[in-house]
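Please treat every number below as a calculation from the coordinates, not as lab data. It should be emphasised that the depicted structure is a prediction, and the values quoted were computed from it without experimental measurement. Cβ atoms are built from the backbone, for glycine too; each structure is taken alone.
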Structure I
Amino acid sequence: MGNESSDLLRGTLTTLVLSLLASKRLYGYEIAKEIRERTDGLLHLKEGSLYPALHAMERAGLLNAEWVETRQGPKRKYYLLTRKGRSVLAERASSWRQFRDAVDRIVTTQPEGGTA
């Protein structure tokens, strides 16, 4: 899929991050790792896109962040969904399902009468 996956990822990054944070708090590396693992490596986030997106979501009130001491090393900044973030996630998930279904109706439908 190559560059196409990068383009698609940019448009859905907020939805993916909010979805992951709906069930538990995570720090940046964990978010990137979860996305990579759950997509069998198809979607791979770079720090240059993930952290600015996290900061923008935090400024928009979709996320709260808290610094947590770790035994293994330096403090980690964990992100949590806010009430507003949950609301935005619900809206985006609904929109995504509608969009996906619309695209599927075109992509999976074979044209009648063969090829032109």
Structure II
Amino acid sequence: MTHYMNLNCRPFQMIKSGQKTIELRLWDEKRSLIKINDEIVFSCGEETITAKVLALHRFENYEALYNSLNLLKCGYLPEELDTAKADDMNEYYPPEKQQQYGVVGIEITLL
């Protein structure tokens, strides 16, 4: 199955370069359809890249995810690790949505 996700330019470029290999999302109705070996077409404007799903890392919230996954693979730069915090994701997904759905780190590889 093929899934489609829009990204901001920075995470898109990081995935494209191979630096970011885990995309963080809510485990909502749309993402709960994703299975290992599915493909995801990421887009930023008119540009697209396709990736294969290697693993799904599910957590109750971003606090648990941040304590478990390698944040360098999630899109942080080495110099940002000291200030990286789960609350960074509240800008995209409010805590009440995290509580409602849970969250997922979608591990990918470019095709």
Structure III
Amino acid sequence: MTPNKPRPTGITLDKTTGVLQITWADGAACDYPLSQLREACPCVECRGGHSRMGREFDPDNILVLIPKRSYKIQTLEMVGNYAFQPVWDDGHHTGIYTWEYLRRLCPPDAPQGDA
């Protein structure tokens, strides 16, 4: 494991509040609202094509994203040891959220670790 790579130490999906909670090895604790997380989906379809797949197209703050509707996660499937892939209640399942991407998406008011 590379020391600079973000690693979660805990992942909790709270379906009641609609929040995905991740604690990170650097000490940060992040609450990701599910509807905004769905709007930040990193797949090519949601990004609008391959030309919009770069890091420069990542949202700066997911809390300002305006969801089209309320979203729920049906299941979370691990992808190797670097990401997870949610299955959303709208049937969408192609977005792979890497640890690096999720750590960058941590809402700005979250307690930050040594990142």
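When helix-only ellipticity at 222 nm (-39500 (n - 2.57) for each DSSP H run of 4 or more, over all residues; to 500) is computed for each of I, II, III, which one produces -5500? The value was obtained from structure II. Figure out for me which of the structures I, II, III the number 3.5 belongs to, where distance in nm of label points 7 Å out along Cα→Cβ at positions 61 and 93 was derived from the coordinates. This value belongs to structure III. Quick one: volume of the Cα convex hull per residue in Å³ came out at 130 when computed from one of I, II, III, so which one is it? Attributed to the structure labelled I.
When distance in nm of label points 7 Å out along Cα→Cβ at positions 13 and 37 is calculated for each of structures I, II, III, structure II gives the greatest result.
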